[in-house]
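Below: a set of structures, written as structure tokens.
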Structure 1
């Protein structure tokens, strides 16, 4: 899961962790392998779909569909795939309730609409691009007509992250732009102030496949760092902190891959967002991470520029200095590196 960064008004994002654990699992799901593309979403979910095949939503009857939703919620998923399948079933029932209700203002419609909104972040990565655009268009329209509150802010952040994890970067960019516009018009000064996070997120997702990333900083020993110095190498930039459990949980996998690919040209640059320098130095003495760590006395400019609102945030940069992934963690990082280094050293 991601550990949210608490800004002045982002207490609501402390709830993101629960949902982000499922999204992080989606990131660990292989996107591609060196030999072939990963199977489509329906194939990935096939086993879970069979397990819950008995849960078939009735086609008619609002009362019957409401009872079906209750029955679905009684099930406890044991894997990410099961969780997603159950969420999709809830959405099917909610959609049918809305379609069959004559009074669009009654409680059944309101509850179903709320259910569609709350489940969208959990399944967005499993929807087709067309479905993603349709769902997000409907959500933006709905948000534009209401007073934005903390839960809406949380929902928008989770949705953007879900799109990033699904590597739907173009859709994520347009979605973040819409969210920034909505937040900026909020009557709440605090919520309006968060618009910069979404604008930063737009800049973040536009990095993928764009121009070479300009990235500088200060090493713990005080020396200056410039990403240009590592041109020709594959670089993982890791935004992290000593107080972030999910960040630290990534280290074993990172160490394994660093040892495997370092001689072939793999580097890791950790950017600590810790405010307490003493805690960071103490952590480094105990952990002795083998890669370079950057730290600024104040906030690193990239945190605000790229809307970093949750960590770990990992960017994988290719030999030309271009960002190729914003979901380079877990199993996905392993596959990305395998692909990058196999391309450089193909078997003869």
Structure 2
């Protein structure tokens, strides 16, 4: 029977060394991401490992302890993260490790434990059940830029990039307060349009502080009017497109296409090998089509959970209740813009 030990990934230097050497470590495993989650939402990150104190790490699963009076006490790997592969080699070892994690969670009184693996785990974790499915896209950056451009959808993606150049969109990148303000204004517009509350501004501020030069805000403007923005994170050989936003009045100019192509060109110049385009809701056909048209490989992310009861959910809106989702979107879309940040600040710490 596997014995698990707990370490603090924000303090234990072994965690960074372990990630540097592990092939499946992503930006979501890093101290920087965990620190931003902790500062913004108060989550306590913890790594469970089979390696005793003082030994080099050979495995580890990082989770956040989410303690909410709304959604209960739960272990999530990880909140607001597209994926977070359990870093345990071998199916048999991983199955035993995750079973031990279940026992640990029961001993500690957690409502449930949820993992968000990058790769399929169905045969490994029979005690867990599927709770969410997402579509995931990742672009292989090995080909040269001409080949990558040629692989883009000709009548939409290529055309939009060419249109953005004809429109003489200007490009800014960096980490300044001015760029953060511009990005956040565009984000407020986008979230309101989508009918969901915006993330707290302090979340983006904390990401900037924690990631330093490996985070970039990229903004496209037309005649000095911001039309689109994206936020990217660089880690090891991968550039991750985490957030995108835009002003709907200027969608025809191809601002998001312009910024993503700029990011791809820059990633190529840095010698990066992958462009992580992130997850999409399985029923969001428009977004899935948009990402597929970049020539990205498509796969499925399946989030898994062990819970005391099968009805345990983390969302403040039950996913199976379509009428409640519609009602919530209606409320959010009609909430005065000035109130949206406060609403997001109130809700997000409970739903990770």
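Values in this text are rule-based calculations from the coordinates and carry no lab data. In this text, all values refer to a predicted model and were calculated from it rather than measured experimentally. Cβ atoms are built from the backbone, for glycine too; each structure is taken alone.
Using Cα extents along the principal axes in Å as the calculated read-out, with 67, 55, 36 as its value, let me know the right label among 1, 2.
Of the options listed, only 1 reproduces it.
Given structures 1, 2, which gives the highest value for distance in nm of label points 7 Å out along Cα→Cβ at positions 130 and 146?
2
For FRET efficiency 1/(1 + (r/R0)^6) of positions 74 and 194 (r between Cβ atoms, R0 = 35 Å, to 0.05), which of 1, 2 scores largest?
Biggest value here belongs to 2.
Then there is this: Using FRET efficiency 1/(1 + (r/R0)^6) of positions 98 and 274 (r between Cβ atoms, R0 = 41 Å, to 0.05), single out the structure from 1, 2 with the greatest value.
Answer by largest value of FRET efficiency 1/(1 + (r/R0)^6) of positions 98 and 274 (r between Cβ atoms, R0 = 41 Å, to 0.05): 2.
Could you tell me which structure in 1, 2 was used to calculate helix-only ellipticity at 222 nm (-39500 (n - 2.57) for each DSSP H run of 4 or more, over all residues; to 500) as -16000?
1
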